[in-house]
Structure P
């Protein structure tokens with residue numbers, strides 16, 4: 001058997017780091033308060049009160065804590081999955097669809113532990 005049969009196609013391309021911050025997700029005219037869960041250079045996960053359908057494109061805004069102060073992050077996302085956790089708690093997995101260079105650098109510093 002070839003090794004390709006055993007590779008997990010859902011495996012992340014980038015490591016994630018735990019981050020628990022309040023954030024705001026906006027899709028169209030609707031804004032939702034959420035709680036960040038983890039973040040990496042390729043995407044992030046957050047917890048919302050309602051599911052958000054896979055394929056949904058949205059934006060997220062939150063503060064990324066770094067040494068010397070926090071950095072305001074605003075990024076475009078695409079929802080990959082939405083999983084029920086508990087009443088009014090859905091874990092939403094996303095990938096970044098657009099990051100400006102400053103945000104990408106800040107995320108890299110945060111994930112690698114070089115704040």
Structure Q
């Protein structure tokens with residue numbers, strides 16, 4: 001048995017999401033090396049330990065999203081998370097909105113029986 005307890009997120013995460021995180025980690029590693037930054041330098045700039053940053057480059061799903069967001073910012077990709085699921089690019093959401101538009105619009109008559117002072 002391992003000396004540490006593995007997070008349940010490792011067992012619950014779908015394979016497609018796992019692959020995406022592994023790719024994100026590999027992309028972080030490549031971007032860091034292109035900028036000639038060491039693991040220690042990145043960890044310091046993110047305010048995390050070297051071990052945590054190394055886990056990020058492996059695509060560990062138990063690392064906080066905020067750490068990944070900070071890494072993107074440090075590497076010059078600051079706004080990318082904010083645009084990730086922009087409602088204007090959410091094709092499924094736009095289709096659902098279109099389905100909810102009423103076929104007809106009726107205006108209800110207003111009651112003139114408002115209480116008088």
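FYI, it's all coordinate maths here, none of it is from the lab. None of these values were measured; they are calculated from a predicted model.
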Quiz item: Here semi-axes √(5λ) of the Cα gyration tensor in Å, for residues 52-99 alone was calculated and came to 24, 15, 7; which of the structures P, Q was it taken from?
Solution: P
Practice problem: State the single structure among P, Q that was used to calculate volume of the Cα convex hull per residue in Å³, giving 266. | Solution: Q
Self-check item: Answer label among P, Q for the case where Cα extents along the principal axes in Å, for residues 28-83 alone, calculated from the coordinates, equals 37, 23, 19
Solution: P
Quiz prompt | Entry that produces -3000 once helix-only ellipticity at 222 nm (-39500 (n - 2.57) for each DSSP H run of 4 or more, over all residues; to 500) is calculated, selected from P, Q | solution = P
